[in-house]
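I've put the structures underneath this note.
Throughout, read-outs are computed from the coordinates displayed, never taken from laboratory work. Remember, predicted model here, so these are calculated numbers, not experimental data. Cβ atoms are built from the backbone, for glycine too; each structure is taken alone.
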Structure P
Amino acid sequence: MKRNSLMMLVVAALLLAAYGDRAPAEASPVGDLNSPAVDVSAAQGEAVTIQFLTIDDEDMLLATEQMIAAFQASDPQYANVSIEVQSVPFEQLFPTIETAVAAGAELDVFLADGPDIKHYAYNEAIIPLAEYYTEEELAEWVPQSVEEGSFNGTFYAPAIMQSCSLMFYNKDLTDAAGLEPPQTVQGWTMDEAWDAWQKTTVDDSGDGVPDTWGLRWGQGTYQGDYEHGIMRRSAGVKGSPSYMGIGEDGITFQGYLDTPEAIASFEDYRDWHQGDRAVTPQEPIDNIFFSKGAAFYVSPDNAVGTIDRLYPDGDFNYGVTGIPYYADGAQVCHTGSWHFGVSPQSQNQEISVAVAKFFAGPEGSKIWYDAVRQLPARIELLNTLPEYNEYPQQLFNEGLQTIGVPRIQTPGYTEYQQYFGELAQDIAQGEGVEVEALVHETAIQMEQALAKYEGWQEE
């Protein structure tokens with residue numbers, strides 16, 4: 001099997017330094033780990049430190065603190081387990097995991113995005129967990145999560161949540177513009193939405209820079225595939241090369257990324273950011289929707305938890321409508337979300353597995369949901385939450401079932417994501433960019449980067 005050369009030595013050095021400087025954060029004991037049991041008897045009474053790598057997201061970090069406390073309290077055998085939490089920005093998480101493994105840095109458990117599991121499994125940056133789960137336990141997750149956490153039929157990583165991005169709106173701003181977004185999954189076409197974004201892009205000061213923007217498409221400031229890759233797939237009808245997004249071999253992008261309709265969607269993306277029809281800033285502004293600086297926001301339902309935390313008195317008047325779609329294409333939301341992986345570098349693999357199982361188990365998942373408020377991956381939890389039968393969160397559950405499609409399936413997703421993010425940034429911020437030529441060149445570069453994975457489905 002070919003292996004990806006794990007690089008980024010500078011990041012590795014920073015990672016080693018960061019782990020060396022941290023003080024242990026108190027961890028929590030694990031509760032009931034259903035069959036098959038994890039043998040940790042040898043560690044009873046011993047002080048053990050687990051290194052956990054995650055993203056720098058306030059809601060997720062709050063959830064993690066509570067899950068650690070619950071883990072430690074769940075069983076006396078984990079009373080002396082502490083967990084050190086290292087958090088990095090989203091775009092740094094994936095190379096940090098790889099460089100940790102390559103450099104031999106201390107790393108036990110990590111948070112990983114669903115599509116990246118196949119990449120880590122192929123490159124042996126994660127250990128398989130199939131022996132720690134029964135078929136009955138795997139059936140406790142929605143099938144998409146099990147597939148995303150598996151590689152060539154072997155289970156590697158349990159999921160903590162699922163996702164489908166729809167479009168939030170600030171009702172005070174839409175009311176002021178005379179807009180009534182449909183409170184349904186189908187929502188507006190791209191043209192209808194663009195008209196609404198223009199009406200809510202307002203320059204009150206008259207300085208040529210909008211005081212309120214119409215749109216923030218996607219979470220944070222990173223222009224990654226999860227949300228920014230939706231438009232190119234929505235531009236194609238179901239089953240078309242544009243809609244599929246990648247060849248069946250998992251490594252071909254020419255004829256998929258650069259179809260005429262996909263290129264047209266990238267040209268729209270450019271015009272969202274610059275020119276007379278601009279509706280979103282060229283340089284992304286963090287939390288622009290939550291600070292009431294944008295009228296519309298494409299995001300999963302974790303935005304509900306953020307709004308609840310930032311506005312506990314309920315003084316943020318918002319609604320949810322469907323994600324915009326191309327009338328000649330298909331409506332799409334990307335599925336998949338976070339999983340927990342165990343590193344092959346771990347010197348405490350049994351305890352690390354126990355941590356991953358607890359975090360993604362019934363108790364950990366409920367703690368996570370209460371803090372993050374995003375679609376659970378566990379079927380029982382999802383079915384017991386009444387909010388998913390009521391507006392607005394009911395729309396996310398419906399969207400997952402009706403318009404949700406997995407992100408492209410390839411062990412080269414990590415490399416693809418890097419190229420795609422650079423492409424989106426260049427289109428949004430570059431002056432005089434020839435979009436068609438740039439997209440075509442990026443498709444070629446993606447294929448060159450993923451050529452090493454040829455035949456991966458046969459291994």
Structure Q
Amino acid sequence: MPKSISHSLSCISVCRTFAGLFAALGLMSLQAAEGPPPPELPPPGQLVFRQPINIGWADEVTPSAPPGFIVERFADGLDHPRWLYVLPNDDVLVAQSQTETMGGFPDTILAQLTKQGLLGKSPNNIILLRHTNTGTEKYVFIEGLNQPFGMALIDSSLFVANTNGVVRFAYRNGQTRIDAQPEKILGIPAGEQSGHWNNHWTRNIVVSPDRRSLFLAVGSATNINQNGDEHPERAAIWRLDPDGRNKKLFATGLRNPVGMDFDPATGNLWTTVNERDGLGELTPPDYLTRVVDGAFYGWPYVYFGTYPDPTHLRLDPDAVRSAQSSARVPDLAVDAHSVPLGLLFYRGQQFPASYRKGAFVARRGGVSRTRFVGLDVIFVSFNDGQARGYESFLSGFVADYDQGTVYGRPVGLAMLADGSLLVSDDSAGIIWRVSFTGIDD
């Protein structure tokens with residue numbers, strides 16, 4: 001069996017002594033500007049690096065869902081299927097892209113990741129899947145993109161968020177290929193600063209409920225902007241008109257926002273965010289949060305409202321103190337380094353009523369835990385517009401915790417017209433379909 005990878009990227013141990021330093025400087029007593037009370041978090045610890053090793057799924061094996069649900073392959077043989085988008089005719093678009101390089105990591109780690117197929121040339125295309133009575137048809141829909149991720153449709157305009165900009169294609173209902181050149185409506189910073197790093201390269205895009213605006217998620221280029229050269233418009237969610245004009249920073253201080261969706265009950269925008277690495281296995285948590293217009297969520301100076309980042313505490317304690325007084329506390333912690341990505345409020349009728357007031361979150365699982373967390377799809381229950389907690393919905397992606405092997409890693413979520421749930425598994429090249437068939441008496 002493959003050996004698990006456990007490697008320390010640094011000999012620096014960020015120890016519990018920081019807690020005393022925070023208190024001495026009066027930095028733990030400040031209150032965050034808004035949001036729920038900050039949770040009690042463990043102090044920083046030693047950095048861990050353990051990369052999941054993908055071994056793929058056997059033909060007869062699938063992820064596990066609750067009783068009454070069935071899980072089946074909707075499509076397979078794909079090349080790093082990341083993000084999903086369902087068109088009005090129920091065709092499914094699949095953005096195929098992957099990480100090409102990562103700044104700030106030792107060459108030995110990059111070589112290992114490349115060997116495992118986790119770094120390499122991105123496919124840079126979009127596949128169209130059409131489900132028929134005889135199976136799922138597969139078409140190469142758009143080629144020649146640049147690490148495509150988010151997709152959105154307004155009338156006859158199909159928007160694709162590449163890592164370096166948003167492009168727009170003319171779309172005709174039912175077509176299976178687009179060869180026309182796109183119109184670029186917006187540029188996105190993609191490594192021009194931060195030593196040409198572009199570590200958080202995914203760009204998600206969603207349409208507002210009134211169909212008048214686009215919201216674009218742009219992650220940071222670095223872990224904590226320790227050199228101070230991060231592009232000022234990264235680590236943010238942007239709002240813009242469909243023609244690319246009137247861009248504004250809608251919310252900032254979000255290290256790596258990825259999944260976005262609007263709560264159908266309230267119209268509020270929510271996002272999943274991957275928090276920083278390097279502070280140990282248990283802190284800080286990744287999170288799901290409501291996105292408030294004009295809000296600042298703390299990155300890089302603080303996390304969860306009041307917790308100082310040790311590096312920035314040393315470099316600029318005044319900036320940390322200022323951030324503590326202005327940062328909004330995220331709504332729901334979902335485990336440190338669990339890597340929440342896909343986000344989907346369930347709007348269908350197929351699933352039981354208990355799933356109709358909440359959202360699904362796909363957690364890809366990270367590299368900063370000795371024992372993997374995430375690698376699942378969770379269901380987050382909502383009440384009165386607030387996220388109240390979560391439970392496991394789709395599991396079984398880990399093959400062997402001790403060996404560090406996984407069958408696959410969930411990323412994107414979408415819903416078909418019949419209410420069934422699609423889950424993209426980028427490391428296995430599979431799209432899973434989850435349907436509810438009822439519980440036997």
Seminar exercise, completed: The value 36, 26, 21 for semi-axes √(5λ) of the Cα gyration tensor in Å, derived from one of P, Q, belongs to structure P
Exercise. Upon calculation of distance in nm of label points 7 Å out along Cα→Cβ at positions 170 and 202 from the atomic coordinates, which of the structures P, Q produces 0.9?
Worked result: P
Exercise. Thinking only about distance in nm of label points 7 Å out along Cα→Cβ at positions 98 and 410, which of P, Q has the largest value?
Worked result: Q
Exercise. Ranked by relative contact order in percent (Cα under 8 Å, 6 or more apart), which of P, Q sits at the highest value?
Worked result: P
Exercise. Which of the displayed structures (P, Q) returns the greatest value of percent of Cα pairs over 25 Å apart, for residues 178-401 alone on calculation?
Worked result: P
Exercise. P, Q: which one has helix-only ellipticity at 222 nm (-39500 (n - 2.57) for each DSSP H run of 4 or more, over all residues; to 500), as calculated, at -2000?
Worked result: Q
